[in-house]
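Bear in mind these aren't lab numbers, they're just calculated from the coordinates by the rules spelled out. Here the structure is a predicted model, which is why all the values come from computation and not from measurement. Cβ atoms are built from the backbone, for glycine too; each structure is taken alone.
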Structure I
Amino acid sequence: RPPPMSALTATHSVDLQPLHTFGLPARALELRLLVNTADLLAFARARQEGQTFLLLGEGSNTVFVNAQVDATVWKVALKGRQYLGCDGIHHHLRVRAGENWHQTVEWTVAMGWGGLENLALIPGCVGASPVQNIGAYGVELKDRVSAVHVFDLDAQSERAFTVDECEFAYRDSIFKHAAQGRYVITAVDFALPVHWQPVLGYGDVAQRVAELGELTPMNLLKAVCAIRTEKLPDPAVLGNSGSFFKNPIVDTAQVKCLIDQFPNLVHYPAGPGMEKLAAGWLIDQCGLKGHVLGGVGVYSKQALILVNLGQGQGSELLQLVQHVQSSVQRKYGVLIEPEPNLIQT
């Protein structure tokens, strides 16, 4: 594939609508691509000079709410995948931040390295995956990562974060807090088990794999893709950012009180004394599945997904988010928080 243009060449007055999967109308002052170290150094200098900027991957976890974004958008376009070897326990891989996440999952499974298949079809790029500590069907990114490589914009040099240093938590990491804004993730190292153990405990994954025959990473990948395709709309057809709300984590005492009122409450263990509630179920029970507000709405097949029905505006999305949050909080006393970053610069 031809190399993308360098960040040293800017595109001005950029249409952002095709650069974020929710597809709201927006424009930025300019767009620059981060392709190599020279581009990262240029980005660091621009930051030191106080220029307003936004860092963008594939736009699946970013929603541009305002029609005009008064900033330069720097888009991560670092490419490359590398097999580092096997130590008898794990296959070690390094994948650059600009690679597509799902294509990377397909590559690992096709090469015979199981471990990422439960995370198939999650939209976005590899560099964004540690920020959110993406997860699905019983597997989180932290279970498969060995290091996260970054470019330190302050020191203008490269370094690596160990798994412990990443401070991974549910849909969370240090890159959303103390490290936010200082580092550009450039690559992620994975450690995939040589002796593969399938994770089948969530939803109807086990049943769907059984229908495909032999229990293999490829069949598990196919099963997860089939389930996600049935539940989630294609952003190319219906703009969306995947799961829009985090599953709230609350203490066990609160869950017991809720079960007294709502015996069918969906909940999962989330560590000592804590439980995870299903945000989609909470929204659905509020009667909001299929709810429409102007050009946006709650997806008719899955209440956890908000969608752009074609002519959606940022103001409508903010109103819808507030309506969903207040409805759930009134009924269950639980605050659900958005997963994607709502950019209102």
Structure II
Amino acid sequence: MEQSSARSGRQGIPAGSGAALAPLGLAFALGICGFYLLPQLPPPWTMALSAVPALILAWFRRPAICRPLAALLVGALYAQVHTTLQLANPFPDELARVPLTIEGRIASLPTDLGQGPSRAKRFVFEVERADAAGGPLPFTGRVRLNWYAGAPRLNAGERWRLPVRLKPRHGYANLGGFDYERWLFEQGIKATGSVGKGAVAQRLDAGPDGYWLTRARQAFNDHLAAVLGPVRSLPLVQALVTGDQSGFERADWEAMIRTGTSHLVAISGLNLGLIATVAFFLIRTLWSRSPRLTLTLAAPRAAAVGGFLGAFAYAALAGFSVSTQRALIMAAVV
């Protein structure tokens, strides 16, 4: 016991620190969950009422009771700040379907709707500036657009000036059906709309700017399409490699749901774990064959680093979705 405590002290990790942090993490999570169970959003001034008691409780003399309460308040405060930022600067209802001109960058993989050379495009657009007939509008944020007949080749990260008609995010919350409005909220999308027909759109910058990873994923998707050609399995390969599920048709989803295989195309623990495991054993086998490398770093440790880097690269290629991030964190823990 003394040797274990001494080792923990030398490594800079107090003995039992994990057990001490567990109640704080649980209280923080409960604060977040409790906030989202409220029937309506509290007014902004309640954030100050949460922050002050949290600071006082955090330094109280009875940490076993007070610090979990402080973590609970901090969790609720974190959820309120996040929700307030999501709801700030909404798209005005009075401008629904009014002709507007917006400037910004394509913030997602452009997807095709339908077949043929005149098929439509769908993409997420990060609005940096919006103008109406009366002048500039105080609106920025992400919108989801459809570009129908005559849509050109679009690349992630390109900066465009587009004539559009927008409307606030809205969806039917039918019992048992897909809650489209909730999904838009989760994606941070404030409005939906379409590019105006017959109006002139202008590409302002062809570079990817901060969307270089999304551009790389698009290039990889295009490479897969060029190599495989118009085969039936192309959407499945793209979904497994880059996480792009836009190529699936309704019949494909129905078949996967009936066979219980739809979870396989959601890049998460199974996919990431497989990549990390293959990379681990491959690197350990090759590393152990070199005496010089094994004297520098033990083969299991090198394999652990390589396995995590392989999982990280795959998560980046898949777009760092929430399920992918969760699986990557657990891979780092292992």
Work out the source of 11 here, i.e. which of I, II gives that when relative contact order in percent (Cα under 8 Å, 6 or more apart) is computed.
-> II
From I, II, which structure was Rg and Dmax of the Cα atoms in Å = 20.5, 61 calculated on?
-> I
Given a computed value of 0.90 for FRET efficiency 1/(1 + (r/R0)^6) of positions 239 and 303 (r between Cβ atoms, R0 = 25 Å, to 0.05), which structure among I, II does it belong to?
-> I
Kindly point out which one of I, II the value 0.95 was derived from, the read-out being Rg/Rh (Cα atoms, Kirkwood Rh), for residues 79-166 alone.
-> I
State the single structure among I, II that was used to calculate mean count of other Cβ atoms within 10 Å over residues 23-30, giving 15.4.
-> II
Taking 4.4 as the value of distance in nm of label points 7 Å out along Cα→Cβ at positions 87 and 255 derived from one of the structures shown (I, II), identify that structure.
-> II
One of I, II was used to calculate helix-only ellipticity at 222 nm (-39500 (n - 2.57) for each DSSP H run of 4 or more, over all residues; to 500), giving -7500; which?
-> I
Between structures I, II, where is FRET efficiency 1/(1 + (r/R0)^6) of positions 31 and 159 (r between Cβ atoms, R0 = 41 Å, to 0.05) highest?
-> I
Just checking, which of I, II has the largest value of Kirkwood radius over Cα pairs in Å, for residues 103-230 alone?
-> II
